[in-house]
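Peer 1: See the structures that follow.
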Structure I
């Protein structure tokens, strides 16, 4: 029994998760790594690099923002993060999360989408918090203007480090060269999957970058 009827945003996320579950063989890492390496893309190295990058971002936030964000937003419940239906999820976000999650975590994610803890906040929030193991990159890299001003205004070195992190993100997401987010979409497209979350293939601007790199 669900507390709220699912909206189109929830259905979009459920549809993507269902396709990933249906094509789960594509997530068998050794096999997929071999297939992609034969095509000239070292998926194993790219995935390892991306996970290391995400750990680095987590350390950055823990060092500079955890205290201020907890006090200002989390405790008060006024968070601008985790807004209802406001998270841009990439197909690659879902695939990477599925690759590092067990069946129970995957099931919990799906159940939370169908029955989120609040009808006013993110559909991925359960009573114990976010149900992603590796959060969407948009969530991970969101800093509200007030937090930016509070930290970067008094610690310019943190602002410089953040600018570098934002630039390095492009190595995985910005398809002016073959990148992880694009390739993970392509793997599933070749298997017959299509999703509105495949933003690299659906965005005219990003596809222009793909065409111009030839």
Structure II
């Protein structure tokens, strides 16, 4: 998969909480046996009217957000089913990262992302960034004041720089294992192949033991 190190791109706002995978990629688009062609159907029921016309009131259809590569949304993004197609649709539309806030604390804490969606993102090279509600509100305010502004993301430093007026500089937390995977561009297969010599050595020892065992 494509490694994530640094990225600079336009920020797009989706001011909606609890966006589920049915809205990210509707069920009628899951019939393909390939992993391509999902981007054009991202948020299909929101982006288009029933007759196929573009819904000009939907945020991502606005002129300022065309070509955006960083999506900023609200808490619990990607809830619902475990369909990996949702991640593919977000990526293939053009987004490299998604930013969402956590809400509350302790047992009442609502995460920025649903667990399965977030895990699927890490396995496909899509960076998920979680901030506090206050921090995400500040991003919304900056973009709303100057639609079309960009942000720079540095995964090594774990920072997001929003190039607004004034500029914002925010630090995010990320699992060290997920960070290493994204920086190296390693999916599950790539991670396994890093241990190919150890696997071969184990198989040889195992086969040698079977050959030496009395029959």
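Quick note: the coordinates plus some simple rules give every number you see, no bench work behind them. Everything numeric here is computed off the predicted structure, so don't read it as measured data. Cβ atoms are built from the backbone, for glycine too; each structure is taken alone.
Peer 1: Comparing I, II, where is Rg/Rh (Cα atoms, Kirkwood Rh), for residues 129-184 alone highest?
Peer 2: By Rg/Rh (Cα atoms, Kirkwood Rh), for residues 129-184 alone, the leading structure of I, II is I.
Peer 1: Match the computed value 0.65 of FRET efficiency 1/(1 + (r/R0)^6) of positions 9 and 177 (r between Cβ atoms, R0 = 35 Å, to 0.05) to one of the structures I, II, and report its label.
Peer 2: Structure I accounts for this read-out.
Peer 1: Once mean count of other Cβ atoms within 10 Å over residues 113-120 is calculated for all of I, II, which comes out largest?
Peer 2: Sorting by mean count of other Cβ atoms within 10 Å over residues 113-120 in descending order puts II first.
Peer 1: Taking distance in nm of label points 7 Å out along Cα→Cβ at positions 81 and 153 as the criterion, which structure among I, II has the greatest value?
Peer 2: II
Peer 1: For the read-out Rg and Dmax of the Cα atoms in Å, a value of 20.4, 78 was computed from one structure; give its label from I, II.
Peer 2: It traces back to II.
Peer 1: Ok, one more. To test your reading of the models, identify which of I, II gives -9000 for helix-only ellipticity at 222 nm (-39500 (n - 2.57) for each DSSP H run of 4 or more, over all residues; to 500) when calculated.
Peer 2: Source structure for this number: II.
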